[in-house]
1. From which structure (I, II, III) was mean count of other Cβ atoms within 10 Å over residues 59-66 calculated, if the value obtained is 22.6?
2. Could you tell me which structure in I, II, III was used to calculate relative contact order in percent (Cα under 8 Å, 6 or more apart) as 13?
3. Can you say which of I, II, III returns 16, 40, 28, 13, 3 when P(r) over Cα pairs in 10 Å bins from 0, in percent, for residues 43-122 alone is computed?
4. To test your reading of the models, identify which of I, II, III gives 0.99 for Rg/Rh (Cα atoms, Kirkwood Rh) when calculated.
5. Here distance in nm of label points 7 Å out along Cα→Cβ at positions 147 and 179 was calculated and came to 3.3; which of the structures I, II, III was it taken from?
6. To test your reading of the models, identify which of I, II, III gives 1.36 for Cα Rg over 2.2 N^0.38 Å, for residues 83-202 alone when calculated.
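Computed from the coordinates by the stated procedures, all read-outs in this text should not be read as laboratory data. Note that the structure is a prediction, hence the values are computed from the model and not measured. Cβ atoms are built from the backbone, for glycine too; each structure is taken alone.
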Structure I
Amino acid sequence: MNKALSQNHDKSLLDDRKTLRKLELNYQKNKLQDNSPAIDKLAADFRYEQAKDQYWNPEPFSLLYGTPLWEQSSAAQRVKLNQVYWVAYYSQIVSAEIATIFFNQTSAAGLYSIEDFRIVCDTLDLESAQERAHINAFKKIGEEFEQAVFGERMFTYSMRGPFVETMILHNSNRVKRFWRWIQLHAYASLSSDNAFIGCQYFTVRGVRTLNGKLIQHQLSKLYSNDPDNASIPARISYCHFLDESFHFNSSTIISHDVVKSLRAPTGFERWVANLTLRGTQKDHYNFSTAINGLFWYDPALYAKVYKILRSPLFDLGKDGAKEMMEACFARDNEALHLSAKSRRTALDSYKGYLADIDYVDRANKEMAIMSGNSVAKHLETNTRALRQFFRRLDANGD
């Protein structure tokens, strides 16, 4: 067919052979090495009793690694803290991937309204199927672990929809959650009926997953360095990293190259694009002493950590648990600086990722909001919130 007849706009992805080739190679390679069947089998084969004495991540990726709790823990307790990290970390990934599945599809709807974007949409279909396999594995292992060790949920949760805040432990309240719900519904509608916003979603996805790529590469090393002795969760981490590497490639190609085959964004579209990036900065403003590599708000973790300290795993009394929490969260320690370093690496990577995208404003390119936090502010926030947490404990007689 005459190219002029096959287009409904003045630019064509077909004219950008280099980008088309990138898309095709990424899609074909991801399809060829798809780890979903392997992840499904590993999840089905998982039995906590067989993996209960193994590390599931490299040792530094353990709950409260580098704090006084870690230093005073026995070898057996350290194994459990390592496993708790795996469950907590991938519970966050579940939340992110639920949102990814939904916005992959709304964005594909917006992009499919333009001719010749089938390769993009097929890529997103494959990725969404892979995300479902990831979610199933993370939930199965996390829930089995928490049932065996604690007898209740700690970091896992029942299946949820995409219209909730992606960051599961953050500084929020009922009003903020409702406002986020409205924003997500609005963005879903816009991205499904606007090719630029549908394409721009992958700028947001790329930034949000860049830190994950950095951390998950390190998590995958427990398997890649010793495949014969790795636990099933470590094997799943490795397979997940391979899949997500292709997903990150997709985000980069779509957000940096494919977008050039669309007409220039309007003022409104630029405003929406930059608003979503500011939202990402706000979500990534905090960092966690307890979980290196996640942008969780430590005060939201206090109740969970307190339960863990009071559980048979550590069997601390009320006063002992309070003293340990103060030492971990309200005082300078190695964990705090390790997490701050990971966040600085992520921040610098975000700046590099956004540097050559012309519609991104200065505040987002410089990560102005995210840059506003610091170790001193983090300690001050944690200390103030810990005092409030202790007052609530005392008021409840716990």
Structure II
Amino acid sequence: MKILFVLEHFYPYIGGAEKLFYILTTALAKEGHKIVVVTTQFDKQLPKEEIHQGVKIIRINCWNRYAFTLFSLPKILRYSKNIDLIHTTTYNAALPAIIAGKIRRKPVYVTFHEVWGKLWKKLPFTSLVQKYGYYFFEKLLLCLPFNKYIAVSNFTQKALQEYGIPLHKIKRIYNGLEYDSFNKLQVTPNKTFTYTYFGRLGISKGLDLLIPAAAEFRRKHPKSILKLILPKQPKVFYEKIMRLVAEYGLKNYIDFKHNLSREELYDELLKSSCVVIASYSEGFCFAAAEAVALKVPIISSHQGALPEVVSGKFMVMGEMTISALATALEDAYHGNWQEKPIRYFPLKETVVAYKNLYSQTTDKPQTLSPSSKPSVPN
């Protein structure tokens, strides 16, 4: 099968959506499928073209992700000529993908990681113009005639239905993890209470709540540590976070980590007392799934799909406020955790579900062989 992926960000960009498509494309390429990815050249040191793990990556040199919507179209048209289908995702990649699909008469599938709707108008770090721009752009995407909509959680599926997408055009496929890499790891938290945020920089991630809550928590527990594991890109967003850190006088309190390998990241998480996920919404949340797999307790906003993903030991913020997060941190400090059985999301199930969906184009359904059936880790 020949599949063109149109994605505004891809390897080595850090983020849950990017992780999903990296895992999916490399797994498909390993099985012999021809996979091409058209994406942004978000770092000018990255090559414009390369083959990585069998995946051909075409990077478009444009000044931001929004310009990608326009400047990616010629490359998408070129590489969509002899393919079976186009797979894209929200937000900026979806429009050129559907245009190319209509011109080339190719089916176009779109993955919706989440649908924010009116939440766009409430999120921090954005101007009024940006809030309404994002809101109406999302509504535009929901009106486009994609052949299939993939929702990464029940929460996202329900949101798509509420916005008028027929159920028969939606397929819910959870994101997946390869649990073999977690089996031999053990939690060894520091003696000093250390609470950690890790993941991409995003307006929905609740960093506007976490940093002020950390200042409040620090007054009671000055020897505690907030660990922020995050990229320095986008630069504008990173600078906003650093200004907020300076405003609350936390520069010498926060332990910053950047550009960690997967092994280094897991080592830092395993030494943490807990992970904080204070997001305003999550369509799935790889960070939550990874923390659960590592058996590191989670302080969760429980917004969006987080109730579907968060398990093991966890704490729920009562509301989306600074004081509620500070209270949750205090409860976590005293070990007042809730607990429920761990839920797993095996990668093999995710890949097979996507292959079965793609097979609707070729009428060759994919199935798990007896030797490849996913097993639940211990």
Structure III
Amino acid sequence: MKKTAAFIIALLWVLTAIPAVSAAEQDEQLDISAPSAILMHPSGKVLYEKDSAQRMAPASVTKIMTLLLTMEAIDSGHIAYDDIVTASAHAASMTGSGIWLEEGEQFTVDEMIKCVAVASANDCSVALAEYIAGSEPAFVAMMNERALELGMYNTNFVNCCGLEAEGHYTTAADVAIMSCELIKHEKIFDYTTIWMDTIRDGEFGLNNTNKLIKTYDGMKGLKTGYTSQAKYCLSAVAEREGMELIAVVLGGETSESRNKDISAMLNYGFAVYSQVEISPDKPLMPVTVELGEKNSVAVKLLYEDPTVIEKKDIPLLEKNLEIAESVKAPVKKGDEIGTFSVNVDGKLFLKVPVVAAEDVEKLSVLDIWKRMAELVFMR
């Protein structure tokens, strides 16, 4: 079995073997007032949703994509945290939340990110967009391209900051998807967890627009939003006991109801679900290679230590690791040598190939004679 095909099979086992939460169970646990909401694990598993595919205005939750493209530009080396960004007249003209940038005013990329993440600065969002792409329209094109790459098929961005505009929309489900992608860049939490800070040598204060940072245990971010059309929105990330959850609300009537909905979903997730690390109970030992240039080959799980999210009352997992005692050379990296399976209540829950982690070439005839000679002389 080829490596790619084996990975897809393993992934399908994970996605199809885990039962979804029924609508009845959701209704018993949660009473969400917002018109659209979702609770998701970073793996992509949906734990709760309410009309999460409904297209709605996202307000400043839009900036999650702006921040994602900024972090990706940094990781790729296109820009750096200490680069100097100069505010254009267009960036300085932005209305709504901001730090009142003046045309020609300069901040580092690091400071600009902080202003966007903490104070939801529209002017800094545009300044970053122009610095990365040359213009805001060019950056917005990048935003929409990235959205399609992520599978955000119900999203269309018109600007990079979330100001009301015709045709600017997304869904709670799509917001959760781009949030999952952003938090892969753990550096973002250095900004989203800031409660208060200052810029301009301490003369201008920044206050986090996400008040749950102070009031909800484990809250790490991510981005609030409000306009008269979008109402109160929030994509929130919290972590407890090593498990992260993402809760999204769009269209909340008040900031209080929005925060209540977010807290309710997160409380439900942390109370009902836990992360299960699926891995063998014993280490994977090298496998003997017959007539190989090396005597053994290292092996690994093709889908290493997959993390699944499951209800806390999951039955005891039965694990079974089957690996060949030996293989014949040549061995190619990715060759299947065994399987690791997990059963729940006697039913297959997960099956993952065990594969060679390296190449091992076959001995030549000359090498075989040399080995035989060595054995004779050793006697």
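1. Values: I: 22.6; II: 15.1; III: 29.0.
The read-out comes from structure I.
2. Numbers: I: 21; II: 13; III: 17.
Here the read-out was taken from II.
3. Details: I: 16, 29, 20, 16, 13, 5, 0; II: 16, 42, 32, 9, 0; III: 16, 40, 28, 13, 3.
Checking each candidate, the match is III.
4. On the way: I: 0.99; II: 0.96; III: 1.10.
Comparing all candidates, it corresponds to I.
5. On the way: I: 4.0; II: 3.3; III: 1.7.
Structure II accounts for this read-out.
6. On the way: I: 1.21; II: 1.36; III: 1.06.
Working through the options, I get structure II.
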